[in-house]
Every structure is written in structure tokens, then in C-alpha cells.
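Alright, structures below, take your time with them.
Nothing in this text is a laboratory measurement; each read-out follows from the coordinates by a stated rule. All of these numbers come straight from a predicted model, not from anything done at the bench. Cβ atoms are built from the backbone, for glycine too; each structure is taken alone.
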Structure I
């Protein structure tokens, strides 16, 4: 029976996804740090044009709200998480320039089962991981744009669109186009314009927000990469780990053996990267440059000159606060490491096959494929149950119904952006109120990291925080509603003075503020109009890309993956007669046609 490589790769991606996300078979919502889905997220102007906050979730929240019109929140969350793991595995596998099946499987697992994915998933940054999953597809689409293939610009738009749901992902997509595309070409200008348009929602919202672009320089040290074991922060980053939040690091990363495995991966990747450059003349070097740039941003927060430069930039350069958490820019490095490790394993297997017998090479490749799972076993089954779904208590729906009857701004207390709820198992969660309630919700955008509080950017949140810290009642904030989380940190009687209790549940209380001024229309229609224009522009670009892909003549993302051991290697989907594995490579570098070894 003939094995169809394409089906095998889909099966591998599906298996990895099932093992990693097994707890999502249970009902409910996975709530953890920034990952907050609700049954129905109402669309509001604050999601399109935040009045006094930086657009960290633009256009993400608006897209989720629109999608909520056709699918409930629990389903949207599962679609997003499954897409992350599945597309990451499949994209890396099919991007690998090999005609053998097993090296592609190695690449799939080396990219879809990493410390980076584990730590960002446990931090709840699922939207950033969409950029992680889409990068292999963006690289392939850029390759096709350079080659002038039909439908390639449309594929680039569709691949970059999920990444641009957050500012960081959008910047990574822009950087990929700038670095991987050649200069002074019409195709480059078109691709850059399209991806820039995808970033228009948050760019316009940031330029019109009252929050300003400055950030707290204390965040540079708090969000810097950290050591996870005895080998230090540099080694943690080399293994794609090193996230600033120790609570989101799998226990296996603290093992004394973890640095040794990192050294093994890198040692295997070195000959693989040499082989990758031989198979992708010109293109591999550009990809390496992208990876090096991301790694430099990751280490900037832990070296003296880099720290000083970042502390200056976050204050003086609008939007530079995005660079404080530099570890998140390791995405291109993680892709290069996965591809290099897979090709390095393939070369070692070819040597074993020549020296001994073909089965020895296959055994080595099978071991290389399983290595990521063995060194990070606690990522399985939802990080050993840490991604277990929970249900929202009925209190939330009761509060939402009362607020909907009389719309008005809600002050959420305790005044902390991240809180622990007993019904989530005391997991730290971003306050769900802004997404659950169909009303503006005022929460604290400052972030407490250990004993240090990193100031937020919202002037209004800062003013209310100062009011509460001075011991004044919450009624003085002027919001029509005050929502109180019951349990630890519950506000005192003095803080609630002047309020009227309208709902008293097991987990939540809702208080009415009789002294609040009448709700009036918010100024800033011009700002909203510009922000709406940015969203519509991005939506039109995505729609145009999707329609183009539906037209006859648009090729698929990749040609059929082949896996014959020992056949001539080239970039997938290139004609067999082509002598230029990467468009734009010099004829001298493309003259030799490398072969896989066995």
C-alpha cells in the first residue's frame, strides 16, 4: 500500500494537537492570564478605538466579537487553540526542503512542541501564538511572491492576517516581508503595503489614543528574559524558553538536564543550517537574519547596553513598550532551530544508513522526532491539566443582564487587572468583566510582578487608582456601576459608601452609584472614524486575499510533499527542472543541486 505523505503529515499534526489539548474535550472555558473567552463578547467602540489605553488587543477583541455572532465563545477558543498547534506542526513540516517524510515529521514536532509554545500558552497569549503558527506559511507565501506564482500575494495576506491580530504579531509579519523580500521590486512594495494595511487597526488606534505611547521603564527589567535552571538566561533563550513569568514555566524546564538537551539540539542544528543554506541559496540567509534579529531583541533586556537603550526607548519612543518583553520575538529563531534540527537529523541518519543499514537511519529519525516530547513531557494533556476548562458561575450572567438594562461604565473591584477566582481554581486570570459585560469596564492596567508594580498607560485608570489609594469611596469615581469580586481583597465598607447593592451573589456583587452623572455620548467621533477606517481597510485586504484564493488558477500553499530517500532536494513546489531553489539566488550558488544523503 502506497503511503500518502500529505495525509501522514496531517495525521501527525492532528495527533500532536490531540495530545497537547486533550482537556479541551471537556466543556467550559480555559481561563488563564491573558486567555479570557466569554459566552458572547459584545462589540464596543473600546475594542475598535480605546479612548485612553494602548491598543494591545486591537483588532483582536473586535474580531472575536464579530466571530461571536456566529459561534459561541467556547467553540471559538477551541478553534483558535487547535489552529495554533495544528498549523504550526503542519507548516514547519511542509516548509522543510526535504523529499523524505521522517525529517518532515521531525520538523513538525520540533516546532509544535517547544518551550516557547508551552510558556506563551500557559501565559494565555494565544493570539501571539497565532503568529507563531502562521510564520512557516508566511515564509512559503513570500517565497512564492518572489517567484511570481499565481495567487502568492493572496496567500501571504491570508497567512499574515491572523498574526496581525496583535501588534507584536503584526510587527513580526512586517519584519518577515521586509527581510525576506528583495528590495527595489514591485512585488515587495505590494506585499509590504498589504501587510502594513493589516496592521492599520492598531496603528491608527495607537496614534489617536489619549494614553500616549510612553511606558514604565521599570517594565524592562521585570519583563526581561530569565533563567529557568542552572545554565542562565542565555541558554534558556537558546532553547526558546526564558519567559519572564516563572509561574508559566513547565517543571521540566527546571531540570538539570534541560540545558544539555538544548546544547544537543543546537549541535544537531548547526550542520542542518548549513544544509538548509545549500538547499535554499539566498533565502536561508535572509531567514537567518530574521531569526538573529528576533534573538537580539530577546537578549536586549538582559545585557547592560541593551537594558539602558530599552529604558530610554520605552519613554522617548511611542510604542516602544512592545519591545520590553523581548522573549516573544523568538518566533523566527524557533522556526530556524526546528528546520535546522530536522535537517541535521536527516544528515546524521543518512550517514548511519551508509555506514550500517537504512533501518539505523530511520531509528535515529524516529528518536529525533520524539525528542521534543521526551524533554518536555509536561506539555502533554494541557500542560498536565493546567489548561483544564471551567464554567462561569451564574453570577456573571445575572450581573451582565442588570448592566445591559441600564448601560453605563462599570468600575471593577478589587482594582487589579489580574485576579484570582475560587471558581477557576485560584488561577490568575485577566478580569473577564470587560469582555463579559456589554458596557465599558474600568480596570487597573498596571501590572504587579512580584514586589514591583509596572505602571500602566491609561490616565483614567491611574487617576481612579490614586483615588482609591487615598481611601476615598468608589462613588467618587463617577461610574454608574461598581462590580465587586467577593473573597480575598474585597473592598471595605468605607470604599462602598454611597453605593446601593442591587445584586448579591456567591462570587460577585453589583452596586449602583446614585450619585453618578448621567450617561452622555463620548466625544471623539473623529478618532473613532479613523479607527474604523483602519479596521475596514484591513478587512478589505483580507477579503480580497480570500476571494483571490477562490479564483481558478490559484495554486495551493505547497506542492505535494515527497519523501523518497535520496532524491534531489529543492524548495517544495519548485519544478523539477528548476535550478534556482530560491528566487533571486545567483546562478553560481544555484548551479549545484544538493542531495539528501542515504
Structure II
């Protein structure tokens, strides 16, 4: 018989967290945790994984030790739980002496319910055994995919966590992650558990995210137009290099956005200041490398854009997953180009890794390229990567804008012939010159203005040929000729197409994008109330939240999430009893903040005519 969530836990869900019911997927995991089972839960970002250890800890007492990879995330969760009235602490290198003393005092008295700690600190000499003497009930491992060498974010210290559990003498382990394919799940189960855990794999779908991809042609302009349609909303723009984050942050700031850079090379104080502004204020854009994100638990990020193509579907899924964690609509935009694809391939080939790992990384890159060049619903392609079938979603760029394929065999043969006749060593720009009949100095010097292929592509413009070459590379019809010098060579598949043994179909819609006059407008969905009066109240509530967050030095969402403020603005509670019915308002928060927000609503609510 399947375990059920006991009535006490449901009561705690409402009184402490302010929620009437569980999010999809939470209930069965929490029931298993409260029943004492070992659990491996794979749940999408934004589904409320942390509730799977927070609610049990708040319900049945004892101490839960949570391993988390980033200090920022640990500190945010401690502040969030403390605000809810649940005793929580962290032991980390940024703690003051007073914070460490307070944590050990709570451990000694048995008051502490949640202790957040890094894997490195937990494995420090003697700490695991000491925690084992502190009424330890369960051990939770967040971002559990870090344990697997097959995962996209492997951390060797995670391999020692089963040993740490044994040293603590803990009887229950729960592991949680948002991204783990079948191979990674098997590795996690083997590395973290002494007996097979109960495995929950929930849908990877994030239906509130709009998935949009676009080929780079004017990347700054493309990003600027996307950001302009998200003014006064919080978001992240990911870049492939540190220099690019700073350059784009300066550019967006010049376009009247509040844009802040973030990368590992910045001074630590600057990084912390920029991250704190992003967490506390509305309308802040962080332009960042992948160093930013895993520790950011901000639920109201309304968009994530990629200025450069991610290196894997897993990385892409993690990064877009930082948007819309509150369940409200959020938008994504990923720009990509042939240079991205070639650069990522060279990166993999240059790594000092074994052949098996290199093949795996190439397969992951191929999957990312396939997602960029997908001929049908993005969500179907994305979910299929995680072994999940789905119908067309209706809210990605390909579902709303449409896609058409055409028999591209002749176009492909023109390109492949140009590659072959020029010696299989030149890049896209040179090949396009040959196809379009442009006798540049380099073309004349190599006497390629005299070959049969010279000028055979005058019927299309340069951008169109660039789109065709990119698709041929994505389809592995072309490959990189030299790690050192680049250029293209034919694959076996390419040779078969060139010689007429195989046909090929390519996307026709990207040829429209190659027309300089073409502009793709991406749907942008607003979360603001449609009613003007409610929008005015919401603005006042956000100002009140910001003042409280600054006064308490906590992220704004720790006070109340956007979703809660929107419901307040629409329902206009007039007293404590009505405020209690708002989702996200538990008893502690009602006592702590209720009067301030009721006053804000009263001051801003529309006056009767």
C-alpha cells in the first residue's frame, strides 16, 4: 500500500507555508519521506523540490542535514525558513563567529530542524560523527546529479556522501535533482544509497516556459528587442565568455535597462552586491556566465536569454529552469549560430578526457544542436531527450510560427561540391564567396574562381547559404576539418548526398530569417494583472516588499513571492482572516507582515466612484 501524507503534514503545509495543497508531484514524494523510505526524486526546476525535505522537517521534528553545492543557496533557504518560523542554520565559510555559535547552540538543544552544509564541510574531520550525535533524522542531498561522472555538473566530493551518511549513522537518505537521465539516475542510486531507493521521476515539462530559438544575425539587436518587451521584469542573459557579460551589460545599460555583470573573475564583493540587488529588487537584469544561477532561488525570474548556444540540453534545461519558478508565465530566448556549434566541438576535442567521456560530450552537443535546428515542436524534442513523450505544446516558437521542410538535396550538393573542390579545408565565409561567385583576393589566389562550383549559388543571398551550411553541419553532413585551423570536410553522409545516393530535407523557414527584411516577433506573456486598479495595488505591494526586504537584508521573495502579491492585488483582503486565505501566507508571515500589507492595500485600492 502506498504511503499517504498524514493530516499533521497537511496542517503544517497551510499553517507554516501558507499553501492549501501540494504542487504536482510533491505529495507522493513527501509521503514516502515521512514514511521513512530512502528516496531519489527527479523533479523539474520550479516544482518545489525543497518542500520534500522542508515540510517533513517542520512536521515530525528531529534534524535534517541538507547538502547543497552553493553557499548563496544555503543562506537564502535559511533566511526563508527562519521567516516561516522553522529553525534553520548553515555552517559555511562566510558565517560569522556568532552565526556558527548560534547554529551549534541550536544543535545542542535539539531545536534545529534544518542544517544546510556543503559536501566539503560535511567531510571535514570529525564533523559527520558530531552531527550523528545531534538527533539526526534524515540526510537530504540537493543537486544530486553532481554525484555522477555522467552528469553535466560532476563534483568529485559528492562521491563521498554515502560514506558521510554512514559516519553520521543516519537511517534515511533522500536525493533530489532536476536533471538526470536514465544512466545518471542509475549512477546516483549506486553512489549514494546502500539499498535501492524509491525512485520518483516526474515530468520534465515546464509548461509555463515559452521556448524560443533564433539564429544569430544581429545578436545585440535581437537581445535588446527581447529585453525591451520585458521592461521592469527580472531576468538573466547567459553569455559564453566573461568579457561578453561585461560588454553586453554596458550595452543594455545604455538602452535604459538596469543590467549587471556576473562572472567568476569579478571581485567577490561586486559579485555579491550584484546578486543581492537581483534578489531584492524588481526589473534587474543579470548578464552572466554559467557561474550564476545554481544558487539563485528567486522564484519570479520572468525570462532567461542565451546570447550563445549552451553546450548541452542538460545545461540548457537547468539554465532556462531558473525562470518562472513561481509557476507564472516566463519567456526564454536562445541565440545560436554556426560559430557556436564549431566552437563547442573544438572545446570538447581539446579537453584532456578519455574517449568514452569525449563520445558522451559529443552526443550531448549533437542533441543541443538538434534542439536548435528542430523541425517540429521544441518541447517535444526537449522532452524526448529525457525519454518523455509529448504532444505538440502550442507555446514554443515552432508551434506558434510554423516550420516547413523542403527538398534541399540540390542546395546541399552545391555546398558539398564547393567543399570538395576547394580541398575540404575552408570555412563558411570562404565557401559562401565561392558559391555566390565573389572573386575575393583569397579566392583568386587559390584559383577557386575557376572551379565548376564558382557562382552556382547566385540564386540565394549570403545569409541563406550560411543557414544551409549551418544545417548541414548540424545534421553531421559536414564536420570540422582541423582542430587547429577549422574549415569543413565531408562526412560519409555528406559524400553520399553529394554523389546522389541520399536525399536531404532542410528547414525552409530559416531561409526566410536570412532575408534582412525578416523580423520574427516572439510572443511575450505578461503576468501583471489586466485590471488597472489591481496593477496599481500590485505596484504598491512590491514597494512595501522591497522596503521590508532591505530592512531585513533578505531577498524580496523571502517576504512574499510575486504570485502571493498578485493574488492580494486581485482579491484585496481587508483583514487578517481574508489575508490568511491568500496562497503563501502562513501564520508566522501573517503575524510578521500582515499589518504592513493590509495597510498598503488600503492605501492603494481603488476608491468607490
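Upon calculation of helix-only ellipticity at 222 nm (-39500 (n - 2.57) for each DSSP H run of 4 or more, over all residues; to 500) from the atomic coordinates, which of the structures I, II produces -13500? The value was obtained from structure II. Give the label, chosen from I, II, of the structure having the highest value of mean count of other Cβ atoms within 10 Å over residues 181-188. Largest one: structure II. Among candidates I, II, the computation of volume of the Cα convex hull per residue in Å³ that gave 159 used structure I.
Distance in nm of label points 7 Å out along Cα→Cβ at positions 45 and 77 was computed and gave 1.6; which structure, I, II, did it come from? The read-out comes from structure II.
Ranked by relative contact order in percent (Cα under 8 Å, 6 or more apart), structures I, II are topped by I, which has the highest value.
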